[in-house]
Structure 1
Amino acid sequence: MSKPAVAPLAVIDRHLVPRPYPARTASLPHGRFTPDAAWLGSLLANKYPGVVAQSMEVVQLFDSHTTKLRIAVDWNEAGRAAGLPRNLCVKSNWSGMFDDVDIHALEARFYHFLTDKLTAKTATCYYADWDDDGSARGVIVLEDLMDRGGTFGHSTQHAGVDGVATALADLAKLHAGLWESPLITPEAAPWLPTSMAVPVDYDQVRIMWHWIEENLKDPNFRAIAPRHYLDDARRVERAYDRLVAFERAFDAPYCIILGDCHQGNTYILPNGERMWVDWQLGRRGRPWRDLTYLTVGSLTIEERRQNHRDLIAHYRDCLIREGATNVIDLDTIWKEQVPRWVMYGIQAWVANMDYWGQNGLPMNERFFAAGEDLGSWKLLGE
């Protein structure tokens, strides 16, 4: 087992939610780290007494801004009796990137406190843990979804209009499940961020500015970006700040949102249903952030131009059918919410690095085109 790096503590997570397993007194690994059977067994023994991982094989490693390992484990009798499967996925942050944002402990809390209360499908979580020292370190141990026989989505896969309509019905199920629920109020879930009210959201452009500048050097990116953006890239920062202010001032019911709702953060089950699999930006929020991000990002430009409003109406109908009440009217969603939330997608994808696992150029084309078609820049004062 490699030795975890030692780093000075920075208070990133100010919630300081007590860790779920106080018997674990050591900190979670930080920096470059590769788990082995001994570490995994000792970790899960905090929840499953007597569990020992007799051997462990790393089947596949995904290491970008988040570390994900598909592993195969031989458990002792106690592990098998506890129902621990051989195939698992371990997710944490051992890549050396994004240590200064609160996403890893948040995702662990999401699985520990909330995902079993959702009506939409999520991955089975066997262990979720975090440090309570403000470091925002967290780890989750999930089922290996490949055993379900489906496929992971990709941000640029072509779902078609019908496929997007099906995905929006699944998204409505997610949003309606805890619509205006007392379980997600700040009093009931103080650990749960409110959309656009935490630095990872409202400072996102500034946090990601280094990567935005990197893309501005790329001739392929410059070939598809609007001239007005290339002339003054800080326009995205100013427009995004106005989106933040708009969302904070808007009065509408809250629900649970995925926060980073593109196809690459979904798993498509054999029956075609979408499972939502990345909760690092999970929020108490309004659904228009997820709705706009998924719809604009999943359609070709021509598909969106011909079907966008109808798909928004379809989603709203599904949301109400799933039990949501006091849903704002379609015209307000279409004219006020969707055009503004396009800017969330623009700022996200102008900072994307393809080596993180998603192809950014088609997404930038789609969001830039939507921004022009829907008047997003002008609506946000640019």
Structure 2
Amino acid sequence: MIIKYCKNCVFPETKPDLYFNEDGVCSACLAAENKNIDINWDDRKAEFEKIINNYKKEGIGYDCLIPVSGGKDSTYQAYLMKVVYKMNPLCVCFETTYATDLGNQNLDNLSKLGIDVIHFKKNHPVYKKMVVESFKRVGDEMWPNHIGIFTIPVMFAVKFNIPLIIWGENSQMEYGGPDLRSVKSRVLNRNWLEEFGGLLGNRIDDMVGVSGISKKELTPYIYPSDEDIERVGVTGIFLGSYFFWDARKQLEIIKEHGFRIKEDGPIEGTYTNYENLDERLVGLHDYLKYVKYGFGRATDHACIDIRNNRLTREEGIKKVLEYDGKYPHYGIKSFVEYSGLSKSEIDNVIDSFTNPVLFEQDEKGQFKRDNEFNLIPIFKLN
């Protein structure tokens, strides 16, 4: 099996919505080139400051709303708006699936920056049913979380009459979208969510009736109506469209303001210790991407580090080979605890989403694994 890889980074052609130009360079690298060469960031910063000045309120009220998880990106968003721009933001967190202690500590740290924080605690029985169903149906146990992190902040923006929502990076810009139109989009709205929000062809209405879930119980996952959005004038903008987005540099800033990293080693599935600190199931989530497409979180991180000149392509390949695709023992153990499914049930679901074109099988059609229970890839990164 021969997979085409970007000549600049290590993204494979199997990545959904990625494309290559005639020189073999992927759309994510082309977007990075656009960031480095074609964008005048001083002009973008001035444009951003003009925008937010229009939303600063006199007297009582919140100037903007910031969706947060307690992770590095949302902590930087909160720091920038509160500390640098002296705005009065309201931070809103949609509770993650299976939170870590470190993630909760970083979330609590936001209020210590002098910011009001709403932590939305969802209906756990309903959410858990959706987690298990989406795991089986689309191979993504974080699917309902991907819905909630986009609907709940907008819902609170409408309720509190806060027109401006500050999002962080534009994932389509940083990781490569279907075309450069997604890179040039500076707003997050219903259309962006439906196209790029990771719904995987599933819709929230598909959950009605699953293990007795009613439509009313899905209220937190319903995007506000166009009428409510227009009445309040809700606009969501990406900071990454106005500031050169470099998570590593931003990390050093927020560490000085109380943000904590994982001190005992990297996150499962990659070589970094500063991202996805809030969720115990992230290793499983990234592994599911690997079995479907042949790349995981380590590839994402290596590509960004290559584009930011922190790794050569050869060094990036070494990182990917060392960390990508390893069976997520901790993530599986955590999902057994959370879901009530057995390990064998979980492994069977994972196998059902594993791409037979990418991984070796025996004569009975079972996927081959090594002594660490890792899949045996047919493809080779080069």
Name the one structure among 1, 2 that distance in nm of label points 7 Å out along Cα→Cβ at positions 63 and 95 of 3.2 was derived from. 2
Which entry (1, 2) yields the derived value 1.00 for Rg/Rh (Cα atoms, Kirkwood Rh), for residues 47-126 alone: 1
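Comparing mean count of other Cβ atoms within 10 Å over residues 39-46 across 1, 2, which is largest?
Working: 1: 19.4; 2: 11.5.
Answer by largest value of mean count of other Cβ atoms within 10 Å over residues 39-46: 1.
Which of the displayed structures (1, 2) returns the greatest value of relative contact order in percent (Cα under 8 Å, 6 or more apart) on calculation? It would help to have the intermediate numbers written out before the result.
Details: 1: 17; 2: 21.
With respect to relative contact order in percent (Cα under 8 Å, 6 or more apart), the highest-scoring structure among 1, 2 is 2.
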Suppose you compute helix-only ellipticity at 222 nm (-39500 (n - 2.57) for each DSSP H run of 4 or more, over all residues; to 500) for every structure in 1, 2: which one lands on -10500? 1
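One of 1, 2 was used to compute distance in nm of label points 7 Å out along Cα→Cβ at positions 167 and 279, and the answer was 1.6. Which one was it?
Numbers: 1: 2.1; 2: 1.6.
Label of the source structure: 2.
Compute FRET efficiency 1/(1 + (r/R0)^6) of positions 143 and 223 (r between Cβ atoms, R0 = 25 Å, to 0.05) for each of 1, 2 and report the one that scores greatest. Show your work: numbers first, answer last.
On the way: 1: 0.05; 2: 0.95.
By FRET efficiency 1/(1 + (r/R0)^6) of positions 143 and 223 (r between Cβ atoms, R0 = 25 Å, to 0.05), the leading structure of 1, 2 is 2.
If you work out distance in nm of label points 7 Å out along Cα→Cβ at positions 343 and 359 for 1, 2, which one comes out largest? All intermediate terms of the calculation are to be shown ahead of the outcome.
Details: 1: 3.0; 2: 1.6.
Greatest value across 1, 2: structure 1.
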Out of 1, 2, which structure matches 3.4 when distance in nm of label points 7 Å out along Cα→Cβ at positions 231 and 263 is calculated? 1
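All of the numbers you see were taken from the coordinates with simple rules; none came from a lab. Remember, predicted model here, so these are calculated numbers, not experimental data. Cβ atoms are built from the backbone, for glycine too; each structure is taken alone.
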